1. From which structure (P, Q) was FRET efficiency 1/(1 + (r/R0)^6) of positions 189 and 349 (r between Cβ atoms, R0 = 30 Å, to 0.05) calculated, if the value obtained is 0.45?
2. Given a value of 24.8 for mean count of other Cβ atoms within 10 Å over residues 61-68, calculated from one of P, Q, which structure does it belong to?
3. As an exercise: helix-only ellipticity at 222 nm (-39500 (n - 2.57) for each DSSP H run of 4 or more, over all residues; to 500), calculated from one structure in P, Q, equals -24500. Which structure is it?
4. So Cα extents along the principal axes in Å, for residues 301-372 alone, computed for just one structure, reads 50, 19, 18; which one of P, Q is that?
5. With FRET efficiency 1/(1 + (r/R0)^6) of positions 125 and 269 (r between Cβ atoms, R0 = 41 Å, to 0.05) derived from the coordinates and found to be 1.00, which of P, Q does the value describe?
6. Tell me which of P, Q gives 21.8 when you compute Kirkwood radius over Cα pairs in Å.
7. Comparing structures P, Q by mean count of other Cβ atoms within 10 Å over residues 93-100, which one has the largest value?
Structure P
Amino acid sequence: MDILLPQRRPWRIYLLALGFSLLFCYGLYQLASPAIPAVSLKQYPLVEVQQSDIALYTDALGELFASQQLLLTAPAQGAVIEVLQRPGALVQADTVILRLDNPELDFKVRAAESNVKKMQAELSAFHAQQQSQLLEQQGRLAELAALLEQAELETNLNMELVERGIAANIELQRAKLRLRQQQHKLDFEQQKFVQFSGLQQAELEQKQVQLKQLDEELGLLQKQQQKMLVTAGIAGYLQQLDVELGQNVAQGAALARVGSQQKLSARVYINQRQADRVVIGSPVIIDSRKGLIEGRIHRIEALVENGTVAAEVSLPDELPPGLRPSLDITASVLVGERSDALYITQQAGLRPNSTERVFVQGSTGIAHARQVRFGELSNKQLLIEAGLEAGERFIAVPSDLWPDQPLLQLKQPK
């Protein structure tokens, strides 16, 4: 007899075949479609585009220098017999730097002192002589005044006698004549006294002028002699020493240069392309590596050297401690303002004034490649000229990593 066995349905086989078919198709799809690289946001964080009014700064290198400098010169010809300070030394205004010697100048000082003393003695003797002559003139005037008074008495007496008929009229006329003569003598002597007094005053003033000239000559020589001990003149440091021990120097020759230690200014070198946008009074932010300092441009040189223009910056009186002349600095100089500017914080790999390829974040965790034109770099803020909008976020992946890749998959950091 025949035994009928139940038939097995091949549905499991169908499922397995279908699964293999799907895997095969997915594999073909993956082979046919380009792979999307995944980028960790921990390695390449997103940068957000910001928008606001922004001040435009250009970066510049520079150095500090003493705003107050003093050139020390030789007051007279002499030899350097002592050097007490060397370049770099801190000095006060009365610190002695050099000592010069000039025997001829010392002799001139002694001779001038002798001339002044001689003139002073001569002036004292002349003044005493004038007083004596003046007393003689005054005595002569007193004598004539007495004679005039006596002539007046005789005239009055003769007038009374004539009125009484006792004396003759001729005696009265003689008395009046003597009175007139005495009056003339007294008037003449008074004129001589006035002229004599004026002459004495003129001679006295002339000798006083001579004494003053001698005093001034002595003072000038003494100052030269004192300045042979060369002092710093200002508080600061000795920048430069131009002479050596034993060297002979002429009058007016440069000896040394002293610069202030606390009163400093800055010299910055601005790129030639940006120099035309800088004006007198433009704010400057200086990084001295000991703190930020705010200053202002107060002088711009006209010459261009090595593609830069030098400008001097005035600094406040209060500065961070430890600053000194010749210290290298970096500076940001204001060159303008931009309203509603798009910008990002400066990122490595993004160059100012260039067009770069970046990946902009989308809504599905995929970043799309986009060409973006960047502008100037201002105070660590890179301007965006085209290609991005405010609020968009992107990663600045180096373009040589995936030069032809249009998409990137963004992986959140764990």
Structure Q
Amino acid sequence: MTAESLDGPIEEPLGARQRRFHPAWTVALVALIALIGAAGFRAAPGVLMVPLEEEFGWSTAELSLAVSINLLLYGLIAPFAAALMQRFGIRAVTVVALFVIGAGAALSVFVATPGQLILTWGVLIGLGTGSMALVFAATITDTWFATRRGLVSGVLTAGSATGQLIFLPVIAAAAEDVGWRGASLIIAGGALAVMPLVWIFLRNRPSDLGVARYGETAPAVAPTPVPRGTAWGAAKLALTTLREAARTKTFWALAIGFAICGATTNGLIGTHFIPSAHDHGMATTTAAGLLAVVGIFDIVGTVFSGWLTDRVNPRILLAAYYALRGVSLLFLPSLLSAEVQPSIIVFIVIYGLDWVATVPPTIALCREVFGDKGPLVFGWVFAAHQIGAGIASILAGIVRDHTGQYTFAWFAAAGLCAVAALVSASIRRRPAT
């Protein structure tokens, strides 16, 4: 809208524009939908492990190996994806990632050997979901928002984690009604259906629309330029950032804590809760429903954590979250049974509130300490998250094969949470140099 003067039309100030609906919220909404659309396969392994084991006779360790490779790639590709988003744009990288996820899920219906499962579940899905990992949420938040960052990162994080857990009952029901292959095709369709929405509505940066970031009145600062020519420039930026960040104690404290976070969420509960509950006589669909409840409470916990991160020292938040998670895991072996008891509901609620509540304060600390390179540094911290998840996934499978139960895995995870709480509380208040 313009106003007339003797010298012609006068452009409305940027501050006045931002009083209306800011396009950053549209971008955040599309990013949230994309994260939910990509989350289907993140939920699949826990549900489909039992049907695959029954059809092919593969061991828990063999299935866990494919999941572990998926989890490792999911994390290791994240920092490179963040750099690629700077080089080629958020929209292009996101569309390609969704296509790879859909292709991997669709091709998984043809697997007949563990090696083929590793290629589809492990490599393709790992690469695709890694490019849509939580670093995507961090990049959207830092690129489009100058204020409300904790809240936005909390909402996007909740969308990613909750999407995969909400899909669980759908996938479990589909696996029973039409088989695990039909469930895989549903996942593929979900990822591919989001692609047109992303291409039409997602924009790379505020300057593409001639606006500042939400909360700013000055034009948005262009991102750090990446050498042109090939994707090597993006890879070089990611590796250089790792080398610089690795010189600081703060980076290693965040990485250790987040590795334990990954081990106790995606690696253990996300992958092995349903098989463990099945060992105690609980129906797969019932266990999947419980994890879906985790997803519901994860929305509340993560959004609230984002709100708190804007107001409370993130170091204190991280220490509290890890300590609460450790106490919960100590009780889990005694709570599992064939029937759903009130005690397991209490565990599910607590674990749901704490599921990825660690993400907003971790993103905030990366931003506080590493400045404009915060999203890239968070990419490497998230890589540690998935390394922890991958290791925990395969080790828990080995524990199950050798002892017939998961008890030792739950207790070990509880001890690791105590370590994460102590390490997080020790992070100093000083910028990286």
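Just so it is clear, none of the values below were taken in a lab; they were calculated from the coordinates. Keep in mind the model is a prediction, meaning the values are calculated, not measured. Cβ atoms are built from the backbone, for glycine too; each structure is taken alone.
1. Details: P: 0.00; Q: 0.45.
Only one of P, Q returns 0.45 for FRET efficiency 1/(1 + (r/R0)^6) of positions 189 and 349 (r between Cβ atoms, R0 = 30 Å, to 0.05), namely Q.
2. Values: P: 17.6; Q: 24.8.
For mean count of other Cβ atoms within 10 Å over residues 61-68, the value 24.8 is produced by structure Q.
3. Details: P: -13000; Q: -24500.
Derived from the structure labelled Q.
4. On the way: P: 57, 33, 26; Q: 50, 19, 18.
Label of the originating structure: Q.
5. Values: P: 0.05; Q: 1.00.
It traces back to Q.
6. Working: P: 33.4; Q: 21.8.
Answer by label: Q.
7. Details: P: 17.2; Q: 21.8.
Across P, Q, mean count of other Cβ atoms within 10 Å over residues 93-100 peaks for Q.
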